[in-house]
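The following blocks contain the structures, represented as structure tokens.
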Structure I
Amino acid sequence: MLNLHLAQQGPIEAPAIDFPAVMPLVIVLGVACVGVLLEAFLPKHQRWTAQVALSLLAVVGAGVALALYLPDAPEHGTTTLSGTLAIDSPALFLWGTLLALSVAALLLIADRTVERGGAFVAEAGISPGTFQDKEQARSQSMSTEVFPLTLFALGGMMAFTAANDLLTMFVALEVLSLPLYLMCALARRRRLLSQEASVKYFLLGAFASAFFLYGLALLYGYAGSVRLSEIANATAGTDRSDTLLFAGLGLLMVGLLFKASVGPFHTWTPDVYQGAPTPVTAFMAACTKVAAFGGMLRVLTVAFQSTHWEWRGVMWAVAIVSMVIGAVLGLTQTDIKRMIAYSSIAHAGFLLIGTMALTDDGLSGTLFYLLAYGFTTLAAFGVISLVRDSTGEATHLSAWAGLAKRSPVLAATFTFLLFALAGIPLTSGFVGKFVVFSAALSDGMAPLVVVGLVFSAVAAFFYLRVVVLMYFSRPAEEGPTVSVPGTFTTAAITLGVVVTLLLGIAPTFALDWAGAGGFAIAS
């Protein structure tokens with residue numbers, strides 16, 4: 001009967017694929033699959049070199065494919081793969097941002113000089129504290145599976161920011177999340193803390209995915225489709241109950257807010273930032289936030305813009321809570337990685353202000369902020385990885401006392417990055433906050449901007465506290481040492497610092513690209 005039915009329907013046509021548009025994504029995911037094969041067939045002593053070269057070539061190749069597509073990209077974007085992906089100006093900007101950030105992240109991941117053998121264990125299944133685990137910590141072998149896992153996570157992030165329907169977005173969410181759960185557990189040092197962070201991230205991520213999927217189901221019941229444009233059409237004119245609409249939107253946003261580490265959905269952030277290997281923390285802090293806010297911008301702008309008066313009040317409260325949690329609890333932290341984690345929660349509140357604007361200025365300002373914050377954070381974690389003691393990274397604030405006397409260059413670099421996070425002029429952080437707050441003012445959110453400015457000042461205190469500690473405190477007699485960075489770590493930190501400076505003094509190019517066009521609304 002099935003064959004007869006298919007014969008009556010005629011031949012099934014394969015969906016049209018715009019290969020130039022999706023080529024960056026195809027390259028990243030395709031090379032990730034090749035990386036898995038290399039793990040299976042290459043001898044162990046050849047894997048690191050092959051995986052590093054392959055991963056960097058994949059990201060650079062995807063960037064070249066993106067650059068070649070940009071001149072011919074349709075002004076209003078295009079949809080492909082049966083309408084599941086929307087390749088438009090914001091998606092292309094986010095792809096370029098993710099690829100650029102991934103270059104720096106891969107350099108940090110690949111470094112084997114700061115930590116002998118690299119920051120990752122060779123075999124994650126060995127129980128912490130055992131003789132085998134101690135031997136592994138002293139060895140120079142490294143888990144090279146981290147490279148294809150990074151590419152799979154990157155591919156998921158790229159698909160997430162371009163997803164044109166909620167089901168594709170959910171699949172992309174899982175593709176980007178599952179590798180990160182594994183990567184968090186691979187720290188060479190402090191194995192129990194690393195595994196605890198991984199389990200917490202996995203459990204909370206599973207709950208967030210469940211919320212997202214349940215919200216998706218309710219929205220499908222409301223609109224009869226998971227396509228963002230169809231949901232927008234249903235919200236514009238329908239006699240259906242709004243209960244399904246707003247219940248579905250609320251559950252959907254819980255999943256997105258968790259992935260963006262927005263308070264009060266931030267529970268995983270400090271523990272994972274502290275326990276994960278620092279290169280993985282840097283990758284998550286920069287790239288996951290870009291992907292999460294990119295997806296959130298698309299969902300709110302394309303599907304729910306007509307109902308913004310109903311949900312904006314709730315999002316105001318979420319943004320304020322995120323800023324309060326990040327700024328106030330950041331003051332109480334004594335671990336520098338946890339301090340940066342709470343800083344990211346405060347920045348998520350600032351980003352949410354631009355996301356809620358739903359204007360061209362709000363879109364371009366938020367995209368610029370994501371680019372600026374990503375490079376600053378990556379470089380900051382690169383610096384953090386260099387201050388070490390006998391147990392590994394010295395992340396307690398007391399270890400940073402008098403750092404300027406031990407390494408003036410490192411202290412000056414970290415000071416500049418902290419100033420950027422605080423939003424001091426002539427840094428990318430200042431420009432990012434300026435454009436986001438300006439867009440919010442133009443959209444009638446002046447009270448929220450005032451709150452943002454207040455908590456920006458509060459958050460600046462714990463950045464300046466570290467600066468004072470480095471320059472005006474006496475170093476301990478047997479304090480931690482400052483490792484000489486290898487070529488990869490030096491390149492990653494230099495890239496982050498240079499971009500942070502350039503975006504602070506000459507942001508025009510990035511702002512123009514971020515504001516080049518809106519989302520593709522085609523069904």
Structure II
Amino acid sequence: MNGFEAPTIEYGQLAPLLLVFGAACIGVLVEAFAPRYLRKSIQVPLSLLSLIGAFALVIVQVARGGVPTTASAMGAVAVDGPSLFIWGVILVLSLGAVLMVNDDGHFVASAAAVPGSADEEEAETSGGAHTEVYPLVLFAVGGMLLFAASHDLLVMFVALEVMSLPLYLLCGLARRRRLLSQEASLKYFLLGAFSSAFFLYGMAMIYGYAGTVSLPGISQAMSTGSLMDPLLLLGFSLLGVGLLFKIGAAPFHAWKPDVYQGAPTPITALMASGTLVAAMGAVLRVFWVALGNLDWDWRPVMWVVAALTMIVGAILAITQTDIKRMLAYSSIAHAGFLLIGVMATFEAAEKNAASLSAILFYLLVYGFTTVGAFAVVTMVRDPGGEAGHLSRWAGLGKRSPLLAGVFAFFLLAFAGIPLTSGFFGKYAVFAAAVSSGTQTGDSMGAWMTGLVVVGVIASAIAAFFYVRVIVLMFFSEPAADGPTVVAPSMGTAVVIGVALLVTVGVGLFPQPALDIANQAASGLFIR
């Protein structure tokens with residue numbers, strides 16, 4: 001076969017990614033061949049060690065100065081500074097999610113059994129368990145890592161499916177409120193399939209315009225071709241729908257509250273933190289690397305989307321009576337804050353490193369706070385499962401002041417109150433946006449300042465429903481049949497402790513984390 005050239009794969013650079021995928025494949029083999037009573041004792045250490053090992057490989061690569069300056073795997077994967085930073089964040093957050101998954105009581109004994117049937121009762125009585133949850137989580141995490149580092153639209157689409165398909169299954173495995181969980185899984189699957197179709201169709205349109213699916217290749221084609229080509233504009237619009245769906249931006253946010261409420265809480269924590277971090281990494285790749293020359297075409301649209309996302313998330317959260325749905329709308333509002341950072345570019349040819357650094361820092365602090373908040377939610381129980389209705393949280397501060405205090409601190413961090421990590425996260429994004437608008441020196445600068453004003457107003461609205469929960473916990477009388485606070489397992493205690501430490505530590509001493517984010521942002525390459 002003359003002319004065939006074997007692909008060049010930089011295995012050392014891709015080692016964290018390959019380790020996670022390798023462990024997931026081994027986990028599938030364990031499910032196929034290991035005796036049922038041994039599976040959990042194998043899956044748990046396999047999952048934890050693979051995530052810890054992958055994180056160690058990321059640290060080693062950075063410490064040895066091994067951050068590459070060109071894309072890996074024949075230009076398909078960008079293992080640059082932002083990718084390594086996002087990989088590290090995703091791996092740590094996923095480690096926390098796996099520790100929560102390890103707790104008993106979250107997942108159904110037999111997913112194939114009809115909810116409320118004799119088969120389901122028999123499976124629970126016999127102590128059945130779905131240990132395939134662990135390889136599914138690892139596949140989802142591997143997809144997140146690849147999605148954030150994709151330097152090619154085709155690879156990005158494959159990563160999107162590898163990340164999403166396991167989550168569709170995991171959302172339907174809640175032990176309690178089975179019908180709600182199955183409904184969440186079906187909604188996520190159907191809407192996710194539609195968004196994937198939009199992404200794929202948009203990719204085809206862009207390929208028709210540029211003749212390539214490589215992100216730098218698309219940018220190069222735009223520098224020499226027409227920026228008003230219908231194929232480019234339509235392809236960009238469809239591609240944007242698929243990406244904005246994954247971060248839960250309005251008006252593509254409708255799936256989030258239902259899915260977050262119905263999914264097992266450890267999976268909700270994984271989606272609310274890891275999936276958002278990975279999706280923002282992909283958004284940055286597409287909008288900054290491939291479509292940078294379309295600044296004046298996509299920025300007005302993105303302005304509207306960012307403003308609408310913040311307002312919808314903040315206002316609709318006020319009307320929620322379920323704690324997980326409230327946190328879902330909170331996540332939507334935070335996606336809008338992150339889009340302000342995406343908007344903070346000042347010229348098509350020169351990207352604002354300060355805004356990229358602010359986004360990375362925001363993803364770090366928000367991810368830890370989110371995982372910690374959902375870990376607290378798992379500990380407040382009613383006889384039928386977790387105490388979801390807000391009325392059941394009344395007087396929690398008198399029943400368990402320590403747990404209520406920790407949850408209140410996480411809520412204050414979400415609100416962006418000073419001396420919490422959330423305050424510096426929002427400040428970094430808002431400051432980068434204002435600075436970008438000032439440097440632009442055109443009418444878009446005023447629009448950027450206006451967007452920051454919308455963000456401040458949305459933050460003030462959001463603070464209301466966060467404080468409302470705090471008042472409910474500490475200034476209301478507990479019900480006689482109020483929920484019980486279960487003792488945390490070792491894994492859940494570690495997750496809450498680390499999340500609290502990061503939220504407090506970064507709130508008091510943000511500079512080390514900001515320095516790491518700045519260093520990572522400076523390593524972005526677009527070729």
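Since every read-out is calculated from the coordinates, none of them should be taken as a lab result. Note that the structure is a prediction, hence the values are computed from the model and not measured. Cβ atoms are built from the backbone, for glycine too; each structure is taken alone.
Points to keep in mind about this one:
- Which of I, II yields 13.4, 42 [Rg and Dmax of the Cα atoms in Å, for residues 260-307 alone, calculated]: I
- If distance in nm of label points 7 Å out along Cα→Cβ at positions 292 and 356 is computed and equals 1.7, the structure in I, II: I
- The greatest value of FRET efficiency 1/(1 + (r/R0)^6) of positions 148 and 372 (r between Cβ atoms, R0 = 35 Å, to 0.05) among structures I, II is that of II.
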